[in-house]
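Every number in this text was worked out from the coordinates using simple rules, so none of it is lab data. Keep in mind it's a predicted model, so treat the numbers as computed, not measured. Cβ atoms are built from the backbone, for glycine too; each structure is taken alone.
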Structure 1
Amino acid sequence: MERELVIATNNVKKFREMYALLQVLEEDGIAIKSLRDFPAYPEPEEDGDDYIINALTKARAAVAQTGRVCIADDSGLEVDYLGGKPGVHSKRFAGEDTPWEVKISKLLQLLEGVPQEQRGARFNSVVAISTPWNAEYILRDTCRGWIYWEPRGEHGFGYDPVFYLPELGCTMAELPMEQKNRISHRAKTLSAAIPLLKWVFRVG
């Protein structure tokens, strides 16, 4: 078996974040690849209504294309005042191909005049691991905060500029990557995935 793990995303910022969290696997001789190492690969649409379905769809499709162990993430922002929206549709909020600035602007418009105590939110992360021998694993975790009044910060991506962390007094986008990678929803799931992946490569 190839000792290679493919991170199943074409999103450069997401790959960098996931790679930073998973690169410790290289100490065990596991090479980490991206879909960009397989240029003929068409990444599937995230059109499911469930985080697990979307993550598994991406991981399974990547295994079929690459023949490697693959890991995929599906994440979403759930806002209490909006009944959990945009949720699993976070990437498609305000249109599939609209810039994140447009999506954030729409979110802030929907929350205009809403007081802080009703702006609670959480980031959800589901990670799926799929293997060429059809073994699959799911991990999930969350990060709580609230939606800030305006975008702040230059780091991260997605809704990070308006996701405020009260215990740190800043938005997710104001955190250096090293700090974000200790507390974010994706950091929690990928940290849990590391010992599992080491085991997968031993038994595979």
Structure 2
Amino acid sequence: MFENLKKNKKFNLLMELKKNGIYDKSVLNVIEVIDRSLFVDENLKQKSNLNIALPIDCGQTISQPLVVAHMTQSLNLNKKLRVLEIGTGSGYQSYILSKLSRFVYTVERYSSLKKKAENLLKGLGANNIFFKHADGGLGWSEQAPFDRIIVTANAPEIPNILVEQLINEGIMIIPVGDDYNQQILKKVIKKENKILVENLMQVRFVPLIEGKLHK
């Protein structure tokens, strides 16, 4: 009975995503296949197929599926691309990216989140994801340039240091805003020495904070 309920909730979630602009079949297929409940605590598993953000450790969140889907779809991914993710969090977004790209390089400032996500994703066989405990705002210069960058925390402005780590014609998806209530998800395309910016949707993310923490 629980499995049937779980399938019904996943079906309803997919229908909600389609109604709200998610048309990329590869993105929908990956969200359908991946079990989001693996990335949340036991007491939240029954809510994992609802279109809501959920809390994880260290005061962070796993974003609502619609935002995850929009961010992923806007990256225009294929299996030849190298992706930098700023903010590993639960590892849910990392796992989705790994299914749609060649390599994922993910940076997390909380050591405990990095270790937990790394253990989970390696256990799931995601061998094309590379993890780093560091200040995500600095990117991962040793592995740059990247075809795509996705930032899962809000920045007050588009960080030049991340733009510099994009290839020409590369795409970055990042929430930008002054505070929690005024954030816009932006699509940044690098064109030679300039950037083109498209506003995608209003969002709410935790802030992108400097430094790394051993907790």
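Before moving on, here are some points about what is shown:
- Source structure of the calculated read-out (mean count of other Cβ atoms within 10 Å over residues 14-21, 14.0) within 1, 2: 2.
- Among 1, 2, structure where distance in nm of label points 7 Å out along Cα→Cβ at positions 30 and 190 as derived comes to 2.0: 2
- Label whose coordinates, when Rg and Dmax of the Cα atoms in Å is calculated, return 16.2, 57 (choices 1, 2): 2
- Source structure of the calculated read-out (relative contact order in percent (Cα under 8 Å, 6 or more apart), 15) within 1, 2: 2.
- Which of 1, 2 yields 16.2 [mean count of other Cβ atoms within 10 Å over residues 78-85, calculated]: 1
- Taking mean count of other Cβ atoms within 10 Å over residues 62-69 as the criterion, the largest value within structures 1, 2 is that of 2.
- Entry that produces 19.1 once mean count of other Cβ atoms within 10 Å over residues 110-117 is calculated, selected from 1, 2: 2
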